[in-house]
Structure I
Amino acid sequence: MPTKLKDKAAAEKAMLQVYAMDMHSSDPNNLTPDPDPRIAQAGWNLLGYLQAKDAILSAGRKLGLGKEAYYGFLAQSQSDPREYIVVVRGTDGIAEWIEDAEFALVPYTPAPTCRVEEGFFGIYQSMRYAVKGQPAGPVLDGLATTIANGSVTVCGHSLGSTLATYLALGMAREKEMQRQIAVNLVASPRPGDKAFADLFEKYLGERLTLYNYVFDIVPHLPTRLMGYTTLPGAEEISISEAEARIRFKLDCNHHAVCYAAMLYYQLMDWQHAFTYPDDISCAKCIEGPTS
């Protein structure tokens with residue numbers, strides 16, 4: 001009988017990404033939205049916010065377009081004050097994202113021999129860290145100061161996975177936090193070329209957990225023919241390994257809710273757990289446990 005994944009910790013982190021996205025969807029113009037109460041119920045206290053310019057297309061960024069948007073949060077464990085988590089939300093409307101993205105490779109500024117996707121990296125370069133009621137500042141400085149000597153897991157889904165990749169590598173290289181960082185990603189597009197993937201592996205390869213579903217188109221973009229490479233150590237979720245049966249549909253194959261169910265079906269009652277309309281819609285993609 002096929003071995004199931006049963007990665008409860010990764011499923012829980014995927015759900016934190018759902019809560020991060022719900023905070024944005026519920027109040028899209030708020031840079032410091034109220035914490036989703038499920039974050040505290042999961043054992044975390046929200047401390048601060050990630051903010052960035054919401055413009056994937058290079059032409060818009062060069063013209064100064066794209067508004068500041070909330071992109072995720074930093075939280076502290078209720079059970080261990082030295083444990084932190086950074087959660088980077090995904091993108092609105094994956095079909096539109098695929099249609100609009102340019103996928104141009106540009107130099108990775110901290111190590112120019114490596115190249116990264118222009119739109120993803122442009123959003124990362126605009127990223128700031130803010131505490132409610134205080135001005136936003138450089139993201140790496142804010143995170144490093146708050147975390148200090150603690151440990152942190154950097155999480156992301158979809159577009160958020162690429163941003164989390166750049167963020168974790170920046171913390172490891174520029175803030176010398178390599179041994180303090182773990183990285184947990186799902187449904188990640190390819191963030192850069194082989195040189196970038198090799199650089200990431202050098203610093204954080206042993207601390208990476210990355211799951212991509214076999215029928216999710218997003219992890220196959222941008223394509224290898226364009227010069228992109230999947231991060232080393234990525235694990236592809238097959239139908240036989242997944243704990244949930246997912247309706248075969250573009251968005252269903254990509255939802256963070258569906259990834260959580262595939263990773264650990266017993267985490268919750270998927271058809272009755274949600275009140276947010278987007279979450280309810282996503283949960284309808286889950287057709288039940290695999291045998």
Structure II
Amino acid sequence: MAIFLGLITALCFGAGDFFGGLSTKRTSVLNVVAFSHFVGLITVVILAPIVADNFAWRDLGIGAIGGVLGGLGVVGLYRGLATGPMAVVAPLTAVASAAFPALWGILSGDSLSGVAWFGIAIAFIAIALSSLPNTSSPSRPSSAPVTVNTIVESLAAGVGFGALFILLDLTADTTAPWPIVGARLITTVALMVVVLGVRKVEVADVRPAAGLIVLTGLFDTGSNVLFLFATTLGDLSVVAVLASLYPISTVILARVVLDERMSRLQLTGLCLALLATVLIALG
């Protein structure tokens with residue numbers, strides 16, 4: 001069940017990124033992140049009292065800290081994508097977001113078979129390949145150089161996402177999804193202060209992307225909730241790797257919805273992801 005939830009988590013993460021990307025074509029990235037987090041917060045606040053068995057301020061606080069670190073990861077990722085080549089930034093971030101919690105889980109006592117280890121190794125390759133952009137017919141070749149800062153920021157962004165995963169795993173099973181409430185509350189308040197208070201964004205600026213922003217918020221927050229439940233059923237080292245296969249979901253949605261062609265490397269990544277999933281399940 002944990003493997004299934006890990007894969008569904010990846011699907012939702014990827015869908016959130018896909019709809020978030022479409023939203024940014026109609027309004028600013030800051031607007032998309034702020035209002036999608038607001039949608040996610042409202043959703044999980046309604047869900048938490050119904051689903052959770054208990055409430056603990058400790059877990060709400062842990063979730064809030066995770067939300068800050070995850071938010072810093074988002075900032076690092078966007079900065080890296082803006083200043084460095086996507087073909088380097090995206091794979092490094094995705095792999096780091098899987099490797100950091102996987103290593104933490106193993107050091108914390110997760111025990112994996114040789115077959116599962118092999119599956120995880122293949123999954124890392126699949127993550128990297130599926131994260132690469134399709135350059136078969138680029139509209140504008142990227143000339144951004146690969147610098148030390150690019151590599152460091154990409155890895156730091158991945159570690160930020162991974163730290164969120166680790167902190168969510170440290171919360172009690174019975175309080176889920178209250179930790180997600182804590183994570184979303186902090187980021188939503190901070191973003192709304194900037195968007196409404198500092199930048200004074202008006203409704204008309206967001207309306208063209210409203211539907212897509214709602215979908216982004218639902219899938220993004222839903223993926224975090226699913227991840228939290230997945231870690232209550234299985235090892236963090238396995239769930240984190242499976243959840244980090246999300247670029248494959250984004251690529252598939254782009255192919256189905258936008259009719260974007262998949263590169264050979266992306267198709268290879270998809271096939272390797274399927275193989276990795278089978279091996280991890282067998283392990």
Structure III
Amino acid sequence: MSLLSIGTVAFDNIETPVGKVERVIGGACTYISIAASYFTKDLMISSIVGGDFPDTELKYLQKRGINLDGLEVIKEGKSFFWGGKYHDNMNKRDTLFTELNVLDDFNPKLPASYKTAKYLMLGNLTPDIQMKVIKQMKKQPKLITLDTMNFWMDIAMPSLKKVLKKVDVLTINDEEARQLSEEYSLVKAAAKIFKMGPKYLIIKKGEHGAMVFHKDKIFFAPALPLTLVKDPTGAGDTFAGGFMGYLASVNKVNWEAIKTATIYGSVMASFCVEDFSINRLKTLKKGEITKRVKEFERMVKFKM
């Protein structure tokens with residue numbers, strides 16, 4: 001089934017305790033679409049880049065089956081550019097700079113073929129842009145998932161709450177869930193957030209995995225213990241890509257499918273952090289994904 005992703009296609013400068021890279025490929029839409037491409041090929045992205053973005057990388061995305069008709073290229077402009085430095089524990093980072101560049105004028109206009117997508121992934125952009133995309137859809141998608149962050153909660157909470165009324169799944173981290181709900185208990189937080197609109201809530205907890213809430217049900221997906229983590233920058237977006245890509249591939253939206261999709265999202269994220277930028281995703285094989293899913297299964301399976 002068709003999957004449309006909205007977000008950034010960008011450059012990153014990244015420094016972690018194990019290394020430093022400059023002007024590498026990043027952006028939410030990049031990670032989401034590449035991760036999803038391992039499950040489905042009917043993919044579309046809506047984003048914006050400058051003339052400085054490499055043609056070779058755009059051709060790679062197309063090779064992965066990603067439709068770029070909705071990618072606006074401003075030849076005379078510069079692409080979104082972000083720089084960050086991670087602390088020793090990799091759980092926290094400092095933003096060193098953010099250059100919006102062409103993203104500052106991003107006003108997505110969906111091609112006709114995009115407007116009937118069955119699955120919609122709204123990456124971490126302004127709530128106003130996310131709403132503009134929803135309003136352009138000709139048919140109600142089977143599933144709308146939204147990612148957001150504390151920054152939008154700080155400066156655009158009224159707009160964010162309007163968008164939340166339109167989505168099925170919200171993905172945020174534990175700090176953001178507490179800020180949005182004003183509840184410390186994540187169970188209480190989920191109950192409050194459900195009243196805002198989403199039917200499913202995924203709370204990402206970094207190296208401690210992810211929790212999924214739906215009505216009175218809770219599912220926990222652990223993070224796979226890894227020997228080495230090089231770069232956690234795109235982990236959350238890669239999770240979203242694996243999650244949405246799996247659901248689009250099976251074309252099912254129910255509690256069991258959501259739980260399985262969460263595992264696949266966690267698996268994809270575990271590969272992403274093994275190298276800087278999208279490097280590990282580029283070398284990934286389907287067999288490796290299957291093998292790691294089985295590792296997750298063995299890790300949580302037990303007998304009564």
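Taking 2.8 as the value of distance in nm of label points 7 Å out along Cα→Cβ at positions 78 and 158 derived from one of the structures shown (I, II, III), identify that structure. Before the final figure, lay out each step's value.
Values: I: 2.8; II: 2.2; III: 3.4.
Value 2.8 for distance in nm of label points 7 Å out along Cα→Cβ at positions 78 and 158 corresponds to I out of I, II, III.
So log10 I(q)/I(0) by the Debye sum over Cα atoms at q = 0.19, 0.20, 0.21 Å⁻¹, for residues 110-213 alone, computed for just one structure, reads -1.22, -1.21, -1.19; which one of I, II, III is that?
That value comes from structure II.
Read the figures in this text as sums done on the coordinates, not as results from a lab. For clarity, every value in this text was computed on a predicted model and none was experimentally measured. Cβ atoms are built from the backbone, for glycine too; each structure is taken alone.
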